[in-house]
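So, here's a batch of structures to check.
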Structure I
Amino acid sequence: MAETWDSHEVARHMLALFPKFRRAMTHHNQVVNDASIEEDTTLMQGFTLIQLIDEPMTVSDLARKRHVSLQAASTLVQVLVERGWIERVRKPDDRRQYLLQATDEGLARAEEMKQNLLEHTAKYFQGLTKEEIAAAQVFLPALERIIEERVVEDARKCR
């Protein structure tokens, strides 16, 4: 009979899995970049571009959401601006601030990267049984819910 996991065992397995999954995604991104004539794009640049599809934001907002320093976010943004994938536009309600938004070229690149990552990631799950997929269908939304709740709770504590 299989052992019953508690929250610590789930956490242990998740923490062991995250670096492996990130390495797999990073390796895939490098292979895609090597096969492409376009400039190398890091996963952070790609995820930033994808995030800006839905929601223009300031550099400060981006730094908070990406959990990086303002300096790191500014450097990341500058690379994307230089490539013509994002642009800075004045914030309508505060002319001193700028919003970052994806350009048409940036939107196309983001959609391409999003689809590419989705297809690549889906290949990892093709070997799962129907029961394992059903378990993921329950587990992943629950994980997303508790992470979102924790983020909101942690944000309140920081104020």
Structure II
Amino acid sequence: MKIEKVEVQEIARQFGTPVYVYSLEILRQSINEIKKLSPVTRYAMKASSNVKILQEMLANGVKIDAVSVYEVQRAIRAGYKAEDICFTSDVFFNADDVNYCLDNNIYCNCGTLGMVEEYGQALKKQGSGSAKISIRINPGEGAGHSKKTNTGGPY
């Protein structure tokens, strides 16, 4: 069996197992197909935060959707600018997270009114940062599967 003309056994010999292998050709094809659907394309980093994948996304004009400040920081280390990153969450896990977003002008997509309130209070206290945010609305329909993870619908 081969992946992009490379024997799987050779990959296992060179890198050991288990190993993750991605097809750059298929990744680029997928990016091109998805970019046809919308003027702004974002990659959900929770799918994979592999720096090479992030750099390929960046090289192809794909922006980032991050669900944690750690992901925001990883995207920046991969070469992304703050204006190409959207932090989407239901909460700031601590005061450092909201302050990091304000200090670095990270656009926040807030999933709860509590998060909006926390952002506003931190912005007022700090006196700097972007006042622009968006609000994510859960219509109550979807494929939620756990009380700990809400994927847009009932549990």
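Laboratory data are not the source of any read-out in this text; all were calculated from the coordinates shown. Model, not experiment: these values are computed from the prediction. Cβ atoms are built from the backbone, for glycine too; each structure is taken alone.
Source structure of the calculated read-out (mean count of other Cβ atoms within 10 Å over residues 61-68, 15.8) within I, II: I.
When FRET efficiency 1/(1 + (r/R0)^6) of positions 5 and 53 (r between Cβ atoms, R0 = 30 Å, to 0.05) is computed for each of I, II, which one produces 0.25? Corresponding structure: I.
If Cα extents along the principal axes in Å comes out at 57, 35, 33 when worked out from the coordinates, which of I, II was used? Mind dumping the intermediate values first?
On the way: I: 63, 46, 23; II: 57, 35, 33.
Answer by label: II.
Determine which structure produced the value 12 for relative contact order in percent (Cα under 8 Å, 6 or more apart), calculated from the coordinates; the candidates are I, II. It traces back to II. From I, II, which structure was helix-only ellipticity at 222 nm (-39500 (n - 2.57) for each DSSP H run of 4 or more, over all residues; to 500) = -11500 calculated on? Clearly, the read-out refers to II.
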